[in-house]
1. Quick one: Rg and Dmax of the Cα atoms in Å, for residues 53-116 alone came out at 13.6, 43 when computed from one of I, II, so which one is it?
2. Which of I, II yields 2, 10, 15, 18, 16, 13, 9, 7, 5, 3, 1, 0 for P(r) over Cα pairs in 5 Å bins from 0, in percent, as computed?
3. If mean count of other Cβ atoms within 10 Å over residues 45-52 computes to 19.9, which of I, II did it come from?
4. As an exercise: helix-only ellipticity at 222 nm (-39500 (n - 2.57) for each DSSP H run of 4 or more, over all residues; to 500), calculated from one structure in I, II, equals -26500. Which structure is it?
Structure I
Amino acid sequence: MNENPILRVSTKILFAPIILFGLYVQFHGDFGPGGGFQAGVIVASAFILYSIVFGVNEGKKLFPSNINLFLLALGGLLYGGVGIASMLLGEEFLSYNILGSSPQSGQHIGILLIEFGVGLTVSNVMIALFNAFVSFKSGKNK
């Protein structure tokens, strides 16, 4: 599939808009449908599409596994860190009210951070799963 010029050009054209749409879904999730999980899957689909069209090795050059695993862990730490921060500030785990100057701003800050952590984790888990399945199918796990 990596020799088809139509797929290659289409993928290059669509790669950035797919990620931008994922970011839109991420940050629009406060006000409407969307959020971290949906945005994470959309962003991961851009990288998975690139790997399918250009080859897994090229996909791993674009987004190396060590960066993938680092961002995966960072998303989980961000999610947990918001909960720990709220506890250290005297509230319950993931009680966002304390994170801002007013309860409303604290809720907004907390939700943005939590959703970003979820999006980061989900996108990197999807990419890691794709790479693991491809490695398993090609026999590289033997």
Structure II
Amino acid sequence: MRRTYDIDGKDFSVAGAASSDFKVLLKKLGIPGDVIRRVSIAMYEAEINTVIHGGGGKCEAEIADNRIVISFIDQGPGIPDIDAAMQEGFSTASEQIREMGFGAGMGLPNIKKYTDDFQIQTVVGKGTTVTLCINL
């Protein structure tokens, strides 16, 4: 089963809508609660990063027999230093974003923490794809 979501990079009022919708689907399918929790946290963090840093993009979420695979694709500025971005507390979010309560520098570390596999493909000036997998 597959879902595709457009992630609006200009409207924070809908940030998190994809992860909320996917969580409802997982509940309807009877996915265990601990898995739903992990998927929801990781997916929300990736979705917010796509809004803040990627300027919006696309999410492709797939439920397979033994795992859930979710990719976020943007055409944003890319990540110049993945090692730095993976450090808790590191953030390139603007002061305006931080005043809204985002940009604490926990997005990528939390995604890594709550997934079984996590990949970042990025090209500076072209965009980023973040793929997360959670085993069932």
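1. Values: I: 16.7, 51; II: 13.6, 43.
Traced to structure II.
2. Working: I: 2, 10, 15, 18, 16, 13, 9, 7, 5, 3, 1, 0; II: 2, 11, 22, 25, 21, 12, 6, 2, 0.
Going through each structure in turn, the value belongs to I.
3. Numbers: I: 19.9; II: 24.6.
Matching structure: I.
4. On the way: I: -26500; II: -10500.
Derived from I, not from the others.
Each reported figure results from applying straightforward, stated rules to the coordinates on display, with no laboratory input. All of these numbers come straight from a predicted model, not from anything done at the bench. Cβ atoms are built from the backbone, for glycine too; each structure is taken alone.
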